[in-house]
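Nothing in this text is a laboratory measurement; each read-out follows from the coordinates by a stated rule. Remember, it's a predicted structure, so these values are computed and weren't measured experimentally. Cβ atoms are built from the backbone, for glycine too; each structure is taken alone.
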Structure P
């Protein structure tokens, strides 16, 4: 049986459309005196981050909790600057290619993110491309902290399917993490795990322009 034609393309954000530099954020947080040393500290930090990304913790509470790990006082503005430093900028070749697909394919964004990061990458998108926001680039935008669920949990993909009305068999999903593409594949999505050095526009050409 022939595969169905791809009619929809769903993208991850970080590591696919926008560059990430975790080490830069770690360095800037340490400059504010925030350290999560040792295995126990890292586990606790990841637990806090999961709560933030699933909307179980408000941004204000997240900041207040991390301030308890700091060796010196810092302002909310200083923290937001350090937290947002993870983004290195959008892949403009990918963004321009996606804009060309908008009339031919339904475009979706599915990202594990948080309320502190959204205004940062929205601002970067406008500065780099002139596009006012993600909702102008994509037909549907799904953020983990608003949905209160995150990849690779099955329920977030099921929500996207129900809400958007897409057929997974007609949908290409591009993500840089194997656990996320594996979970999507189990629900019938066509998937591509973006490897380091791969260009999004070249992957799209292979799948949707052939």
Structure Q
């Protein structure tokens, strides 16, 4: 079990179970979503995996939230209570922008929600895709596990931690810093030197 240096913030439960999808589980999830017969399930799953947004934030999005020309989505943070809306812009891969345009009526300026499901129904649909992907039951096999998986994927790809903080909508860098706990490729390379046969 990884040490928890940030008090209650951790990528692991008290029992030591991880809360995030591994790179292989994330890949399988994206593939299972792409194979879903309902394209609107596919777009929701890919949006969650490629932005790290919360499921309630995704469900509040409309066509007006997306800039399909420059390739980003403006996500309103629903956790922050303030008179001025807190909105963060998150870049999207071209493939996802194209998929959204084909699947949903992306009429510029439209404020109609892209996904009209309730939060519990959307959560259930995401869990079904995870089951199809062969992801074992646990705290990682949830929409929150996708959010954590996004944070880890970004850090492991060398995205600066301040950008990861902004994209995830964290008020405190301490929250984002949990993604630095996970072992990355450099740490594995260093460890591999210990296991190399002596010359």
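Assign the value 13.2, calculated as mean count of other Cβ atoms within 10 Å over residues 9-16, to the correct structure from P, Q. Walk me through the intermediate numbers first.
Working: P: 21.1; Q: 13.2.
Checking each candidate, the match is Q.
Given that distance in nm of label points 7 Å out along Cα→Cβ at positions 49 and 65, derived from a single structure, equals 1.9, which label among P, Q identifies that structure?
Values: P: 1.3; Q: 1.9.
So the calculation was done on Q.
Identify the structure, out of P, Q, from whose coordinates Kirkwood radius over Cα pairs in Å, for residues 33-144 alone was calculated to give 15.9. Walk me through the numbers before you get to the answer.
Details: P: 15.9; Q: 14.6.
Label of the source structure: P.
Quick one: distance in nm of label points 7 Å out along Cα→Cβ at positions 129 and 169 came out at 1.8 when computed from one of P, Q, so which one is it? Before the final figure, lay out the partial values.
Values: P: 3.1; Q: 1.8.
Computing distance in nm of label points 7 Å out along Cα→Cβ at positions 129 and 169 on every structure in P, Q gives 1.8 only for Q.
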